[in-house]
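A short reminder: the numbers here are calculations on the coordinates, not readings from a lab. No experiment lies behind these values; they were computed from the predicted model shown. Cβ atoms are built from the backbone, for glycine too; each structure is taken alone.
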Structure P
Amino acid sequence: MTPTQSPFPSPQSPSLGDVELLERLGVARADLLVQVSRRIVGQKDIVDGILTAVFAGGHALLVGVPGLAKTLMVQTTAQALDLKFSRIQFTPDLMPADITGTEIIEEDQASGKRSFRFVRGPVFANIVLADEVNRTPPKTQAALLQAMQEHQVTAGGQTHALPSPFFVLATQNPIEQEGTYPLPEAQLDRFMFELRVGYPSQAEEEAIVEATTADVSAEVTPVLTAEDVLALQHLVRRIPVTKALVGAAVGLVRRTRPADPAAPAFIKEYISWGAGPRASQYLVLGAKARAALDGRPLADYDDLRVVAPLVLTHRLVINFAAEAAGRAAADIVEELVRGTRWDS
């Protein structure tokens, strides 16, 4: 199938039922994983997390040490989805206009009149890789806020719409904190998922070394188009969830807040601030997207359980008692999820 022969109708088209669309999405997901695996060895859970965020319409933060192919993973995913890709290397001297774009003065050769013209920055793409996003000052980090939330940027008093679909996939290096600017909670909250990229197994690392030291270039064939992604985002929104599942998602998020009566003792002891309502929204959207990618017409508690750590970990603010006890947000969320009765 070529990208120009889209199997997916527009959101308004009644030609195919949602059940058939779900089946085709399941096939597309398998094809996407195959295409990405031509360049990326292992990391299936991370690629699945990226695809879940993409089809849910959210952004993702990839955290991992250097050399784990985070950049290549995002670039390959964009190529497999046939989406316009842009990479921004965040540095301490990067300015907001370097991301959003700037206005320049142009002179008409015939009349001699001068006028301003907006030159679009690298944020005008479908998938924007914000590489080492914590290496640039807050002023520049904030340039992404409007883009991530409203899918538009304002420059020179004019508002410019970003391409659709639009995603920000940012990377962070967790071991080098000198000279960095940690993302504020307001910006972290804009990321749907935090994906922790781990080391490969020995077998995977041997395969990586063999593949990258040979004189062979892996080609990636696009599986979907931008129109397909938009149609599938609408499909994800149409996946039904029960009132009980919504209640379970909201209840889980409320138990991360130490002031809530339902919060367990370890949350009250170790957490200063819990997750906000956006976490509840992303839990349900993530569960819907995971069900759709599996070709299932209904999200369930297992979907909620899988996406919960990805949604909650970067939204919890731990206190000094947690640091003193050697507790991290990730293991606190794991304990909370493990102790939750999902069907109650």
Structure Q
Amino acid sequence: MRSCFPDVQSADPQIPAHLTRVGISGIKKLVKIPRTEGRPIILVSTFNLFVDLPAHQKGIHMSRSHEVLQEVLEELEKSVEESDTMIEDLCSRISRKLLERHDYATRSEVHMTGELILPKRTPVTGLPTQEPYKIIGRSVSRRTEEGIETRKMVGAEVVGLTACPCALEMIREYSQERVQRRLVEELGLDEEEAEELARKIMKKDVFPMTHNQRGVGTVMIEVPDSYSVNIKDIIRIVEESMSAPTYELLKRPDELEVTKRACRNPKFVEDCVREMIRRIVDEFDHLPDDALVIVRQVNHESIHKHNAFAERVTTMGELRRELGS
């Protein structure tokens, strides 16, 4: 005879308090993401799944959340060849289905992170290399009178190189003074002639140097369920907003080129965030004004024990008005 187990989760709690998020975190899954051409991309991904819990219920049925995740991934795998699902769409499907399965919940939330590997070539020697990028998907669904309302977020975290503008100008001025002094001492030029010639030499023949930082840039954009944002566009925006990209593989000519690029394009942590903001406004002109934008840059300092940080949290509408676009 089949036994009937008690539904302890549906019992009354000892303390009747509503909980904002209850669920499971750190679930590892293989996810197949379709490509416009070629084989699907396979991501090793980590999921966090949450729903809210009403005050009158002791606990959530956690196995239902895991079942929802497995069902959606199986559906995606069956249709991956003709599907155009991106990671934020995947999170949206999961969050909506969580509310269907947890009928006592009014809100669900899904977080997904994965590592996307993109092929690139080194800047001078043209050697093939594979570059890793952390990609982020999130979705929040709410139960309303009209049905389930969902907003989704997609983002990327990119590692790059930044060069300090302040140190560069100090070294440039210091080097010009040294050249000017040598011109006076060794060629007998007067101060005015030596200053003018030293300025020309520095501009034409001397390459400036400065200290570098490993920069970590993050862009996340939240949109209504009917909109989409290409993750590769986000990666490109973040990478191009720093002084230079980094590479897993570099031969000596490549290393020189990356270093030169960084020193020719010095940026503070604030400059990186502002550059990302400008590019986001230009690139994603199809997004609505209420789209949430999170832009963050952390520079891991080389001559300090601390890091430099800058961030902007805003909407597309605010950015358009601020930049006059």
Structure R
Amino acid sequence: MSDSQQIDSLGVHYQNLRTEIGKVIVGQQRAVDSLLAAVFTGGHCLLVGVPGLAKTLMVNTLAKALGLCFSRIQFTPDLMPSDITGSEILDENRKFQFIKGPVFANIVLADEINRTPPKTQAALLEAMQEHSVTVSGKSYELPSPFFVLATQNPIEQEGTYPLPEAQLDRFMYQVRLDYPSHDEEKAIVMSTTADTHPEVEVVLSADEIVSYQTAIRRMPVTDNVCDYVVRLVASTRPATAPDGSMTKRYVSWGAGPRASQYLVMGAKTHAAFHGKYSPDIEDIQAVAADVLRHRVVRNYYAEAEGVSTDDIVNELIKQANNG
């Protein structure tokens, strides 16, 4: 199958996946699209939303539709690294045997990742970066494909351990879940209070996902799109931003080169979902907020004046269009 045929096939599977997930999840289409994009790009995703917005159910339903092994880790202050990665035990033959932890799955849901100490967070984030786990000097490969979909509650911060910027940078997307509309919430109430249990059918296999990931990586990117990405990311950095820009006034630290890489990869996947064989600037803009919002660090003035990272990113997109 040629690359163009694979892209066409991915577009069909994308629509089928949305349909299957929609059997269980009402609304939240933007969040679902971002999760699917992260999966086919091979990245990890951080979901931020108040309790009750179906973050866990969304990830579980996604795993079912993709036919992948799913594991959920509830992060708590007493969670240890070995509770995630696994540990060695002494068996009946007095030999050490490694017992795999819950991280050995295709999709790992890290529920409320900011509630566990940095040492345990680091154990998961190492697995995210290396796709392997090292225990007692021996390395164990994680299954392929492998994704970490983490959740955070933006309201309650007492007793939490916020992820440092360097660790946040390992997440391809930060997706914000909003409250449902009136009609969506009505549909949620009607469906969840009745004796109905929708069956989610498997749409893809693990091998097909890996094949699509390869096809997306092979998608060509024009020079002007790559130039736009680099200019957009550079505009988030106070040292290189033009005088009088929002970056100079409201940003302490901007995005690094990994943001440029994820913008291109995210745009490729967005383009493939919509039947394009190469991403354009509109595809970059479609994924820019999810890629940049956790990589732009606001300063005191932004917090005092109520300027969000999304406000800054949207303004920088306008400036890049005029540049």
Q) Upon calculation of Cα extents along the principal axes in Å from the atomic coordinates, which of the structures P, Q, R produces 69, 44, 43? A) R
Q) Which structure, out of P, Q, R, was distance in nm of label points 7 Å out along Cα→Cβ at positions 100 and 132 derived from, given a value of 3.5? A) Q
